[in-house]
Structures are given as structure tokens and as C-alpha cells.
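Below you'll find the structures, each written out as C-alpha cells.
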Structure 1
Amino acid sequence: MLYLVPTPIGNLGDMTYRAVEVLKQADLILAEDTRTSSVLLNHYQIQKPLSPYHQHNEHKIVDHIVHQLQGGKTIALLTDAGTPGISDPAFLLVRAAVQEGIRVECLPGATAFVPALVNSGLPINRFCFEGFPPLKKGRQTWFKTLAEEERTIVFYESPMRLVKTLAECITWFGENRRCSVSRELTKKFEENARGTLREVHDHFEAKSVKGEIVVVVQGKED
């Protein structure tokens, strides 16, 4: 059986009891970064074999992992933070396991875009999640398409590109479109900046930006 185990996005106290129990019972734990996951496992006194599984090796080892699952092993997959598969490795392994009739279960737990969306003050009855914006190829098309999107738009961005991306949002969506940028969610220096795209852009342009970023933008109004 394959378990997908969400991990805290910052505060280790957000780990669920069930997630801890699953990790304690697993035969093998796959981790996006074994160093990061070791901190979590040590905190909860979990001692299990740990193996790397990330975007640079997942194509090479997915068949080997499936073979272990077919042999009766219970394997848990972790990423550095949040739920595996949400802008993190998991899809290839899940698809392969499903195709082979292996039971796959995803535990409920932390995902950065959910609290960012809920506390944004923007409509949450309908939204689209876009992962990370394209870096170069397809970037203009991405903005052009989303400029017509009527649902609330949610995406991740790196701190070094946040101001540039907000400036492009102003170009394509207009400076008065409402938005919210959440930074360092659940951590000591959590910040939720809300306002128009222009106001939020100017806020972050005037400071040093650090941490994990979630951007929530109001959809196009009729």
C-alpha cells in the first residue's frame, strides 16, 4: 500500500496524529529531501528507512518502488512541506500504482494554498489553482488566459520573483484588481498582505521578501 502523507508547511505542531501513526507503521519512507524530512521524523521519534524521491530521480526509480509495493511493502511518501502532488513530486508514482492495482491512500493535512485562499477575503466558492507560473515559455499566454478567468486565481511564487509577477499581474489584470499575498504561513513571521494589486505590489517592492509565497487574485468581474 502507498500512503501520501501531508507534512506541516512550517509549524511542526500541524502534523496529524494519523500521519504520525502511518509513518511509524511504514516499511519505507520516501522523502523529497531526506534532510528536511529527518527533522520532522526525529521530532516525532520515528525511525524508519528513508529514501530520496524527488523530481530528479522519480522517473528512474518509480518502477522499483512499484515492485516493492507489489512485494507487500507499505510505503509512505513525504514532500518537504504540504501534500505530495501539489506542485511537488507524486503524480508519476500514484499513476503507476493505480495502473498496477495497488491501493493508494492520501491522508488529509496541510496544503499552503488552502489557508491562503480562505483568509484572503476573496470569493472561495469557485477558484482555480495554477501551481507556479511558467518561467519563460508560455508565460505570456498564461497571463493572457488568466486575465479572462472569472474564478478566484491561486498560485505559488518564489520570493525572488514575487514583485515581478505582481507587476505583470497589474499589466494583464489591472492595478485595481483585489489580491492577497500570504508569506511564511503558520510560521513565526507569517504575513498576509491584502489590497489592490498595486497596493500589494508596492508593499513588497519596498521590502526584502523571504519565505514561501501564495498569491490569491480576484477573478475578472462581469
Structure 2
Amino acid sequence: MDFQSCFPVWNQLTAAQQELINGTLLTRKVTKGTMVHNGNLECTGLLVVKTGQLRSYILSEEGREITIYRMFDMDLCVLSASCIIRSIQFEIMIEAEKDTELWIIPPGVYKKIMEESAPVANYTNELMATHFSDVMWLMEQIMWKSMDKRVAAFLLEECAIEGTNKLKITHEVIANHLGTHREVVTRMLRYFQSDGLIALSRGTVEILNEEKLEAL
């Protein structure tokens, strides 16, 4: 897999624009837990995931995290280059959830091409709209869904991502994804366990009754 196949508007660029990207494109390998983008403290550029998994989240003043969206193979993120888009100030953090290989278009290069190319500008707007939809979906979950439903949905999503019903995950990590306290997650997981939906052991959550979780 090469970068060109992951960038949907590549064939709509001029030869000079393609050469500029090829000449400045960065490849970065990061290990699990590495901070890829640190909010407004840096302008990383356009991120493209070659292989691996990234998590984007926001951080409250109290230090509580909540996941906005996750990125997998061939996903792109433009919020890591929000400094090139006027009037956008988004304190987003991005970390590697697994060992990941990335391509990065430096912000100055991407800004130049976006200003020159209507297809790239339109595609950037589409990415921004997608990210905005992710944030709105998250707000709906927080405002209208009870915690048992959110935890159930998260566990099912994790099973789909990892391809197993036995998840190696801590209560703290689940709480960080959902923007709540560890004690709240622990209480909910124990409730699920008493109801026969899951089995808990140290650092592990095993799904026993997927149908009941889906019903939630």
C-alpha cells in the first residue's frame, strides 16, 4: 500500500503538486502509547494511517479524557493540521493505541496545495464535516444515552475491533474513552457481571452474552 492509494484526490493534483508532496512526505513509525499530536501546542500536518490504530481525544481542565474518534488503516485526520484552517481552534490530542506507521504531509505543504487545488479544498471540507459529525454524535451519546448503554456499546465496539470477546483492557482505559470516572465504569461492569453478561478478571473483560449487550 502506498500513500497515493490512500489520498482520494491524488489523481486530481497537478504533476508539480504531486512532486511537492512526494518530496516532503514524512514517514513515521510510533509505538503504542506515543503522543502523535499534542493539541494546539503543535501543528503536525495531515495524518494518514498506513497501518495501526490511533485514538483522538479531548482533555478537560480537570484532566479527564474522552475519545472523539479512532483511526485505522487508510484513515486521514485533518484536525492535526487545524492551524492551517482559519477560525479553527481545536484542542485535540492524538495517541497511538497500537504500533502505527504514518504518513504526514507537513502543514505548510498541505496549506499551499489546498489553496491551489479546488479538489483538495473540497476534500478537506469533507474531512472537517466528518470530524464535526463525530463530535456531534459523541455529544448525543453523552447527553441522551445512559451509562449502561454507553459501556455496552463500547465493549461491543472493542470486540469488533480486536476480533475477540476476551478484551485485555482496564477499567481506567474504558473510563478515559467514555469521559467518566473509573469508579463509574467499575460499578457498571460489576452490574453486567452479576447479570451474566461479562466475566471480569485482572485487566480483562470477557463478553459472555453478546445478545444481551446488543439489546442494551
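Taking volume of the Cα convex hull per residue in Å³, for residues 95-198 alone as the measure, the highest value among 1, 2 is held by 1.
Structures compared: 1, 2; top value of mean count of other Cβ atoms within 10 Å over residues 103-110, i.e. the largest, recorded for 2.
The value -10000 for helix-only ellipticity at 222 nm (-39500 (n - 2.57) for each DSSP H run of 4 or more, over all residues; to 500) was derived from one model only; which of 1, 2 is it? Value -10000 for helix-only ellipticity at 222 nm (-39500 (n - 2.57) for each DSSP H run of 4 or more, over all residues; to 500) corresponds to 1 out of 1, 2.
Looking at distance in nm of label points 7 Å out along Cα→Cβ at positions 15 and 31 over structures 1, 2, structure 2 comes out largest. When distance in nm of label points 7 Å out along Cα→Cβ at positions 135 and 183 is worked out for each of 1, 2, structure 2 gives the greatest result. With Cα extents along the principal axes in Å, for residues 151-190 alone derived from the coordinates and found to be 33, 23, 15, which of 1, 2 does the value describe? Derived from the structure labelled 1.
Kindly point out which one of 1, 2 the value 2.2 was derived from, the read-out being distance in nm of label points 7 Å out along Cα→Cβ at positions 39 and 207.
For distance in nm of label points 7 Å out along Cα→Cβ at positions 39 and 207, the value 2.2 is produced by structure 1.
Quick note: the coordinates plus some simple rules give every number you see, no bench work behind them. Since this is a predicted model, take the numbers as computed values, not measurements. Cβ atoms are built from the backbone, for glycine too; each structure is taken alone.
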